[in-house]
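Just so you know, all these numbers are worked out from the coordinates, no wet-lab data involved. Source: prediction; values computed, not measured. Cβ atoms are built from the backbone, for glycine too; each structure is taken alone.
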Structure P
Amino acid sequence: MKLSATCTAQMGYTARSRLEPAAQGGRFALQLRDISAGGEIAFTTVTRVELPDISERYLVGSGDVVFRSRGERTTAVALDPSLNEQAIAVLPLIILRPNPAIVTPEFLAWSINLPASQRQLEASSQGGNMRMVSKAALQELTFDVPDLATQRRIVAVANLAQREAALTASLAEMHLSFATLALADAARRASDRRPSERSNP
């Protein structure tokens, strides 16, 4: 199924000048730098700005998906369901609003991030080192769309697999650290037992 059949796509807000942090209050201004290549957002570091006349079409919240249309890895992320306020999505982010009767936000983001989808996007991208994916090219992306219940199960298993991979990597790093310390200690003890070398008279 084409992405255009599962959601609407809207370009993010075009900032005419540098977005200055609000003295107090304001809205989150979600920018490209705030979304990791792995598809994670740390709202603790997202800048708040004061844009009182911002159009509703640039606001994103729970149930929406944002897509990194520029960069080495053009990934998507579903906004956390626990997010209790709306944020401004700034270009080059693209806003995707899933049709809830067809696709869940989490499954849509997961599908876009699949290696097969990334290859499709890479083939249609523009630019050299800093590739860009147009809204039109994104809307032409095709992927499998099962029923909603199956989508939720797939996302749940994918999240578990991701956490398992992270734990495995952390455990491997700890093992390497312990092994390095043990080998360094073995080298020290062996050095202490070695007779001192004296210069020949």
Structure Q
Amino acid sequence: MERANYPDIMVDIETTGLQPQASAIIQIGSVPFNYETGQIDTENMFCMSLTMPKNRYWNSGTDKFWLQDNREVYMKIMSQAQNYRAVITAYYDWVTQRIAATEEGDVRWWSKGWMDHATVESYFIDAGYDMPFNFRQAKDMRSFIAGLNGDPVYRDPEVETVGDHHNALHDSLTQLRQLFKAKEETCQSVVTSD
């Protein structure tokens, strides 16, 4: 049986702040997919929660965001937390396996913004790994969708959310719905325009 080709990975992280080299990742979620075909590899998704390294900290206000405003989701995430180094190693292995499984020998990183890429890269560096994602393949979903729409202002495409908001895997799946909806709407407008 021929393996489907998934040259894209949607990534979402949940963090203790907005500073990539200082904030902690508490959960990583990633979903392999194919932008061209719209296929999603739901059998090989990644979602793991991490303990907080001693050199990372909470940014002001983020503790309130998690511990008061989103406590239930935070408790679910942290109830599954594993040693951060073990998780980063598992994620590195997962990513490099995905890269090896593609026809291109490379994958496109997708996330909702620049911070996820920089934060994950800082964790790989801390663990002694090179960033396995080529920077040329990093896609900022917000900018991409704004570009599809020909509008520098990004607006979330309205879709039904998946699961718990602020669960990294669920947010990755919701982001895929947004990406594919934006693509579909853009294609429809091109076909129907005069």
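Quick check: 0.55 is what I get for FRET efficiency 1/(1 + (r/R0)^6) of positions 88 and 120 (r between Cβ atoms, R0 = 30 Å, to 0.05), calculated from one of P, Q. Which structure matches?
Working: P: 0.55; Q: 1.00.
Of the structures listed, the value fits P.
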statement: If Rg and Dmax of the Cα atoms in Å, for residues 40-159 alone is calculated for P, Q, the one returning 14.8, 41 is structure P
- line: When P, Q are compared on distance in nm of label points 7 Å out along Cα→Cβ at positions 24 and 184, the highest value belongs to P
message: Can you rank P, Q by Cα Rg over 2.2 N^0.38 Å and just name the one with the largest value?
response: P
